[in-house]
Each structure stands twice: as C-alpha cells, then as structure tokens.
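Below you'll find a set of structures to go through.
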Structure I
Amino acid sequence: MSRPKAQRAIRPEPSGKVPEVAMVMAAGLGKRMRPLTATRPKPLVEVAGKALLDHTLDRLRAAGVRKAVVNVHYLPDAIEAHLANRVTGIETVVSDERDVLLETGGGLVHALPLIDADPFLVVNSDNLWVDGPVDSLRLLASGWDDARMDALLLLVPLARANCHTGNGDFHLSATGTIRRKRPGAVAPYVYTGIQIISKRLFEVELPKGAFSTNLLWDHAIAEGRCFGAVHQGLWFDVGAPPNIKRTEEILSSV
C-alpha cells in the first residue's frame, strides 16, 4: 500500500543522536510471568534487585532520553505510583489504556499525541539488555537514516538470545533491510523489543482500536523501509519466572 503524503510538524532528530523521547510498552497482562504477576504488573517484577521498568528507564536516561511515555492497563495504579515515587532524572508521562488493552500498535497510536519527537524510541519493558562495546541505544541511533528508514529494529543473533525459546524472527540483508522468516522455519535474528520508528509509519490506513506493531512493520518491509541493527552485548528474554533465575546467574558471572 502506498503511503499518503502528509506534512510533518516535527523535524527529525539529527543522524546519530538518540531520540529524546521514548515509548515504553508496559500495558501487557503478564500472563507468561504468572504467578508473579497475580498482584503486580510485569514491569514491576524485579530482576537482579531492580524492577524491569527501572532497568529500562535507567538505560534510557543514560542515553540522554529526556521523556518516557509509559502505557498502562493491567494494575495501572501500581505503575503510576512507581513512576511518581521511585523514578527520577527523566520525565515520565502515562498513556492510559485502562478501558481497553490496545496491543502494541494500537497503544502507539493512542500515545502519539504525547510523543513530541520524530523519530522516537520504542522499548518493551519485559526484556533486559547489557551494552556491548557501544551503548546499544546510541548504536541504534547511529544507524538511523531518515531518508531511507521508517523503522530500525535492534536485533540479536538467535544464538545469543538468552532465555528465548523461539526460532528467530528476521533475516537481515547485506544492506540492512529485514524480512520475516517463512512459517515453520528458523531465522538468525531475534527482535530485542527495542526500535527507532518514524511517525511516517502511521500515515497508512490502520485499524481502529487494538492491533499489533507487526502491521506497521509489514508496511515498512513491503516498501523496503524497515531495517535492522545488530546488538553487540547481552540480551535476555525475561518473560517467565524461570528466566529470572537464569538471567541473574548469567549477569552475576560477567
């Protein structure tokens, strides 16, 4: 589908500069993390003595992000209280999805009025990463080319996707574009839950209400405007209780 023409009121960030605004996806039900999420939202589950949400916000703050838009749905009061009482050094704004869970794509659409930057970061709150030789967010930002890209996903090789049980998500071309794996096949790279995207992604016809970010990626992939960058450090899929212990064991050994 071709992208309709639209004027953008916000100028893109200069190449190599980490976007100043990030969307933190924190509205999920945390079903895989039960029973730990019976009384608390998954972003507040602790790993290595710190809530997953705090690990994410610490990384954003260190990279120079000034504002984090955090969406909430499941046990939202707990997350709002945590942001108000425990988080410093970065502005936080809540995107409220109490009435209906909008999934990742719908959640982004709902939050767009609060996101005063283009492009901007999107970070899932249920993964944990350790930087390699270069700060991962700065690595991602250094690869952003606004003329060629609508989305730039941080990927990790399947062989280094700690605690992850899937068979990979994407193939990466020599020019940096990505394509999906075939159904039932294995792909060499896993999406880390970290990306830079442009508001151009939302200039196509989209469903009302809940939908997945996959729909946005599919449009960008079809137009050759969805790219990947390879994470150089450690990455953990902290999505289930057994993964917490394994993650902490690996972290304690490095």
Structure II
Amino acid sequence: MLRTRAQSADAPLRFALTPVLLTSDLVMLEELKAYLAHAMGRPVHLVSRRTYQEITALLVTRQVDAAWICGYPFVAYREELALVAVPVWRGQPLYQSYLVARASQKAESLSDLAGTVHAFSDPDSNSGYLVTCAALAEMGQSPARFFRHFFYTYGHRNVVRAVATGLAAGGSVDGYVYDVLREAEPALCADTRIVRKSELLAFPPIACPAADAQSPAIVRLRQALINMPRDPRGRAVLAMLRLDGFRDERPELFDGIANKMQLVRGVAP
C-alpha cells in the first residue's frame, strides 16, 4: 500500500508553490514556512518549480503532500485532487483575470489586440491563459489564429514585465497578483493598463492528493490555514500576502473554470 511521507508524524510536510504566489519574496516564504511548522507542530519543506505542470505532476503522483495550485489544473485533475482550503481576498474566495496592455497601446477590448504579440503566464494557468482562450473561443478564435505570436513567461510578474517593456502588446495576468504588484512595485506596472477584467472566478486553491484528503497531516494543514487570522504569526503572513485568510470550500466553487475549460476544448487550434 502506497504511503506518503506526510503519514509519518516526524517527516516534513512537503508543500509546493507555483508562480501564482509572489515567489520572489523570500522573507514572506520563510514566514509562511515558519508559521505552518509552528501551527502544525512538524517541519515543513517548501517545494517550488518553474511551471504549473511540474507542480501538478508532483501533487498527482503524491511526491508532495499539498500544493498551492491554480484552479485550472485543479479542475483538470478533479478526480485525483481534493481541496484543502481556498484563500479569501477582499472578502471572497474569488479573483479575476486581467487583460493588460501597454499604456501606449490603443486597445479598449480583446478584439483590438488581434494580430499583436501576446504574453501568457502558463499554459495551465486559469487567469494567465484559460480565461483569454475562453473569450477567444466565444469569438470562434484561438490564440494561434488570433495573435500574430504568443509566448509563455512562466510567471505573472513576468507577463507584466513583458508588456511594460514592449516585448508584448498585451498580456493575460492574475488580477490579484497585478493589484499586489501595483501596490508593491508601482514602477513595474506604470507602463501598463487594464483593458478587460473577467468575471469573478474561484481563487487558486491549496490542494492535496484525493487519497490523502483525510490524513492527519492534511487535517492539521487545513486547520493551520483556516486559523491564520487568529494567530499573530498567521496575521503577519496574511498581511504580506494581502489576503484576508483561508476557508473551507466545496469543489463546485470551481465550476466556472470547468465551463471555460470545456468551451476551449471545443474550439479547433
């Protein structure tokens, strides 16, 4: 019978992070690690990779115990994964995808970016890829037909940087990350502007392998996340993340993302 290391009480909990987080903030990562270790009473090992696909593969194969992933891979692997907790931002477990353009770019809608170069975050990102693909699908289009060229930056901050420097005319970016960047690094966003905001969609969740959903380690992790606002260390981490907290949610919260995935799958490349 397959056993994960998280089932051993003295083994570190392996917690993986994707670029949905502002992973360049080393102080925040250390504080998050310290809080979780303290709240759970066990060591925590943070695992990071460049792409969503790499993190999802580690999670599905139980090489990590839990991960902060995007809603798109969570929906794509819904049978293999379970929710641990969902972040709460501005009072809701929801966020938006932003279509951004260079400040000097004369674009008022997605249609105005036809024939331009576009920056996506990651092919497995909801806000940084799927939402724009779904909008194109509603127009009977696909990225390959609509844009002159598109590329992946493998990080939402990198999408903003690509647009700001003129490497791309527009980009698809996580609205939460963009808003945090406007506050924390205003110079980076100064040469960009928001062209379109999507409807509210489920915030990127903390997920675990479905087989481990009720394991003691995952139960403790869920409690540690949900209890963050009641702990001084937890509140400090939430302040760094600009989040209100985490809460328990049902998988149906992600149905909007699932609908977009099905829409995109029905359109030829």
- line: If distance in nm of label points 7 Å out along Cα→Cβ at positions 63 and 103 is calculated for I, II, the one returning 4.3 is structure II
Label whose coordinates, when helix-only ellipticity at 222 nm (-39500 (n - 2.57) for each DSSP H run of 4 or more, over all residues; to 500) is calculated, return -7000 (choices I, II): I
- prompt: Quick one: log10 I(q)/I(0) by the Debye sum over Cα atoms at q = 0.10, 0.11, 0.17 Å⁻¹ came out at -0.49, -0.59, -1.31 when computed from one of I, II, so which one is it?
  reply: II
- line: Across I, II, distance in nm of label points 7 Å out along Cα→Cβ at positions 39 and 167 reaches its greatest value in structure I
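Where a number appears in this text, it was derived from the coordinates with a stated rule and is not lab data. It should be emphasised that the depicted structure is a prediction, and the values quoted were computed from it without experimental measurement. Cβ atoms are built from the backbone, for glycine too; each structure is taken alone.
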